[in-house]
Structure 1
Amino acid sequence: MEEKKKRVLIIEDDSLTLLVLKNLILNQNCEIIALNDGRKYKEEMIDIDAVILDCGLPFVSGEELAKEIKTTSPSTKVVLTSVSSKENIKPKVMNLVDGFIGKPYNTEKIEQLFKLLF
């Protein structure tokens, strides 16, 4: 029996970064839903296994979204991503999320992340 594809929601405002991330994740047997900001994420949360969130989003910060998602959907894996180091993320938020991945992305980082998540 074929393994069910994981549904991953990516919320990233930079289109090039989003494209790179999508291409790296395609090798992980996932269905990808992508948004360029977090305002309409709730509409996409049906059967989502993991959310990859940019910390520096317009309108709503990735940290705020992470807290909201973990509150409403605790079993959903949430990963924050940023160009700055994870030390810049509030410890309270880091304790909530399931992982952090620094930019720039590479295949190795993504593979490690998916091993950690699934």
Structure 2
Amino acid sequence: MIKIYHNPRCRKSREGLEILQNSGQAFEIREYLKEIPSTDELASLIKLLGISPIDLVRKNETIWKENYKGKTLSETEIIEAMIESPKLIERPIVINNKKAIVGRPPENIKQIL
């Protein structure tokens, strides 16, 4: 089943959700700010995306700039920062079977439908 890690307050995430709704396929919505992923879940998601943890961080967020920017962090520490402050997780993320993609731009989602 398709799953979207979604933040309803984010315009790009809402656009990604609309693409899924228009696809006619069944999908699950995961509001990751309310239901924060576990460390293992986020690490698995990063592996599925085929990226480094730092590539999933929203580096323009105030939380990142004030607490982490310029510091040398391990991949584990970056994942822990995203778990501690899930607003740092780039969005939306869509998973379809064993493929995942960050929906920035939202049209990227069509690649895995």
Structure 3
Amino acid sequence: MPKNVRFSVAAAKAAPIPAGRRSALLFEHGSMSLRYYAPRGADPQTPHDQDEVYIVVSGSGRYTVDGETVSFAAGDVLFAPAGADHRFEAFTEDFATWVIFYGPTGGEH
């Protein structure tokens, strides 16, 4: 039985963010990693090497990926393919999201 089967928002909020990173790493398994991201003010992220799924924990705002913008709120799930320009915009102060990176470098096809 795996040791890590539950990940709480409380633990994620308390997890350290390593120097040079914008999110806290909570778990890795194979190509998949689970992170917690709660930017303040602006979202300066750049494209990533793997596909990403965001599960919004709290807050709301707008999400832009490859030129398409959608509104989001807590409970929504968002996707960014590997290499895609994407960011959160006009988000509330309480915005936070789980981030799941997975698959090979360059994304799945």
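Readers should treat all values here as calculations from the given coordinates under stated rules, not as data from a laboratory. Quantities reported herein were computed from a predicted structural model and do not represent experimental measurements. Cβ atoms are built from the backbone, for glycine too; each structure is taken alone.
Identify which of structures 1, 2, 3 gives the largest calculated value of Cα Rg over 2.2 N^0.38 Å, for residues 21-76 alone.
Top value of Cα Rg over 2.2 N^0.38 Å, for residues 21-76 alone goes to structure 2.
Of the structures labelled 1, 2, 3, which one yields 1.1 when distance in nm of label points 7 Å out along Cα→Cβ at positions 13 and 29 is computed from its coordinates?
Traced to structure 2.
Out of 1, 2, 3, which has the highest value for distance in nm of label points 7 Å out along Cα→Cβ at positions 5 and 45?
Going through 1, 2, 3 one by one, distance in nm of label points 7 Å out along Cα→Cβ at positions 5 and 45 is largest in 3.
Kindly point out which one of 1, 2, 3 the value 30 was derived from, the read-out being relative contact order in percent (Cα under 8 Å, 6 or more apart).
Checking each candidate, the match is 3.
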